[in-house]
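Each value in this text was obtained by applying a stated rule to the coordinates, not by laboratory testing. Source: prediction; values computed, not measured. Cβ atoms are built from the backbone, for glycine too; each structure is taken alone.
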Structure P
Amino acid sequence: MSHDVEPPDETISETAFSTLETEKINPATMEIDRQSPLDVAQAINTEDATVAGAVARELPQIARAIEAIAARLRNGGRLIYMGAGTSGRLGALDAVECPPTFNVSPEMVVARIAGGSFALTEASERAEDDAAAGEEDARSLGVSARDALVGITASGRTPYVLGAVAYARMQGALTIGLACNAKTPLAHIVDINIAIVVGPEVISGSTRMKAGTAQKMTLNMLSTGAMILLGKTYGNLMVDLQATNAKLRRRALEIVRQATGSDADAAAELLRATDGEVKTAILVACTGLTPERAREQLAAYGGALRAALEASA
């Protein structure tokens with residue numbers, strides 16, 4: 001695979017722009033402005049229904065990325081998302097959800113968006129055209145060979161993302177591209193390319209719609225899949241959650257009940273005895289170990305509850 005970066009032009013040529021799937025006219029919605037609200041909703045829903053199939057076609061690439069990301073995280077690296085506009089906001093959303101869901105450090109999964117934090121809540125369209133800013137943001141993060149960097153861009157040619165990916169590759173990081181067009185400049189410079197081709201949008205070029213949905217689905221798979229491989233779940237139970245509010249404390253209690261067969265009072269006592277640590281509480285209940293010994297057992301197996309339980313059995 002060639003790793004030459006296509007220089008980001010100030011403007012995309014008319015021919016190149018018109019061939020982007022995400023910029024084409026959708027024949028199914030050309031009269032959408034003349035339709036009833038119900039017809040509009042049905043048209044959007046019909047187009048959205050195609051997204052899962054488009055994601056499914058890239059599952060082998062997504063699986064490769066999950067395995068490679070988990071390997072980097074297991075060895076102390078980070079998962080880094082970089083994007084612009086909707087793509088950048090989706091990366092930030094996925095990153096910020098990882099600490100409460102999987103009890104990982106905020107530094108393990110991080111995100112940067114073109115234009116900085118301002119662009120999370122305000123449009124900052126010009127920032128995406130700055131390849132040097134992408135490189136500088138990647139440099140400021142200290143991207144290294146231990147890390148995995150995911151460049152997110154619906155078009156597959158956003159200069160900010162290309163700049164960030166090119167820098168990460170020079171540092172030896174694992175580079176992953178997530179785009180919604182095929183045969184893009186991004187595809188030529190990443191180790192793993194994920195091209196979710198969703199076709200023309202309901203509103204031509206509005207990539208916050210199907211493209212954004214496809215990116216959100218894929219990012220969910222990348223982070224959740226990697227965390228599963230790291231032992232952050234037990235079955236499909238969220239055993240590493242941080243119970244930082246009333247809802248999550250109730251969830252922690254229910255998880256202990258489901259995993260151990262305990263009643264509510266017993267589960268609550270287990271959590272009190274283990275300082276609210278769900279995995280420790282389950283291991284104590286299933287093995288009879290003391291909380292201290294249960295923590296040692298978990299540590300010996302990299303925090304993987306299933307492995308610790310099987311070893312105790």
Structure Q
Amino acid sequence: MLSSFIRVMRTIGAAALCLAAASAAQADNWPSRNITLVLPFAAGSGTDTTTRLISQHLSQALGVGIVIENKAGANGMIAATYVARSAPDGYTLLVTTNTTHSANPYLLKSLTYDPVKDFTPIARTGDLPFMLVVHPDVPARSVAELVAYGKANPGKLSYASGSSSAIVSGATFAHNAGLDLLHVPYKSSPPALNDVMGGRVSMMFVDILTGLPHVQGNALRALAVTTKDRTPLIPSLPSMQEAGVPDLDISSWQGYFGPAGLPKEIVTRLNAEIRKIVENPEIKAQLATLGMDAFSGTPEELGRFVNEQLVLWEKLITNAGIEKQ
């Protein structure tokens with residue numbers, strides 16, 4: 001009996017060593033084929049546009065092609081679940097925001113992934129500030145005028161959303177300003193913005209990249225940014241707090257993740273290359289023109305940041321009175 005047990009244990013040990021060796025060899029040869037970056041938002045969104053710019057440089061640095069795969073829907077849950085269930089081989093990665101990794105646990109009753117346990121943090125790439133835009137027919141040229149109009153016409157104003165940042169910003173605005181606003185949700189920002197420009201919805205909180213061209217073309221009117229202070233990306237716009245709405249400080253962060261168990265060697269390589277790209281002054285300036293405040297850090301810093309953001313977004317969502325759907 002004892003000798004049989006010893007033989008079994010030796011077999012198990014040998015198998016484990018083989019698996020470890022195979023994993024190390026795989027990491028050593030990585031990358032040997034195209035890498036897919038899965039995004040939880042549609043083409044044309046802020047995350048999509050900034051990721052495409054970064055991926056061009058990442059492809060050159062790694063010497064392989066980068067494929068962008070947009071899997072919009074279910075508030076980002078489709079994309080996050082897909083990557084969480086993918087092989088941890090470095091060929092399927094998630095580029096995401098606070099939608100999937102900060103807000104969804106408190107917005108959705110049934111979540112098919114765990115934002116901490118199911119992913120390996122790789123690198124943060126920056127923040128995408130949001131701004132409040134309204135259709136030109138809305139009789140308000142400032143946040144104060146919008147609040148006054150909304151209070152005089154309860155239930156008449158509506159807001160569109162295409163991400164968790166837009167959902168929470170709208171609900172927080174309504175709660176803190178004491179307004180009765182109708183929420184109209186969409187799968188992603190571009191179709192939501194189309195309906196605001198078409199006059200079917202009154203307003204929207206949208207990332208600067210997606211909304212600014214339409215503001216510049218006079219199809220929308222921008223009233224404020226959602227960050228605590230003014231953003232250097234649009235210094236003329238006041239912050240919501242400056243405009244008279246207290247305790248509203250919301251921005252969308254962006255980062256790269258792999259499935260849980262991604263080999264450390266792959267994480268280290270990806271982190272180094274992404275940080276070189278994001279911290280390159282020329283690329284950083286290009287990202288700024290796209291409405292992104294670009295910066296990075298270590299995988300460990302991103303992991304800690306995700307945990308901190310989960311606490312923050314739980315508070316934001318609870319304070320705004322948003323119920324899980």
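Have a look at P, Q and say which one yields 3.2 for distance in nm of label points 7 Å out along Cα→Cβ at positions 68 and 140, as calculated. Considering all the candidates, the number was obtained from Q. Once mean count of other Cβ atoms within 10 Å over residues 148-155 is evaluated on every structure in P, Q, the highest one turns out to be P. From which structure (P, Q) was relative contact order in percent (Cα under 8 Å, 6 or more apart) calculated, if the value obtained is 20? It must be structure P, since only it matches. Each of structures P, Q was scored by percent of Cα pairs over 27 Å apart; the highest score is held by P.
P, Q: which one has distance in nm of label points 7 Å out along Cα→Cβ at positions 124 and 172, as calculated, at 1.6? It was calculated from structure Q.
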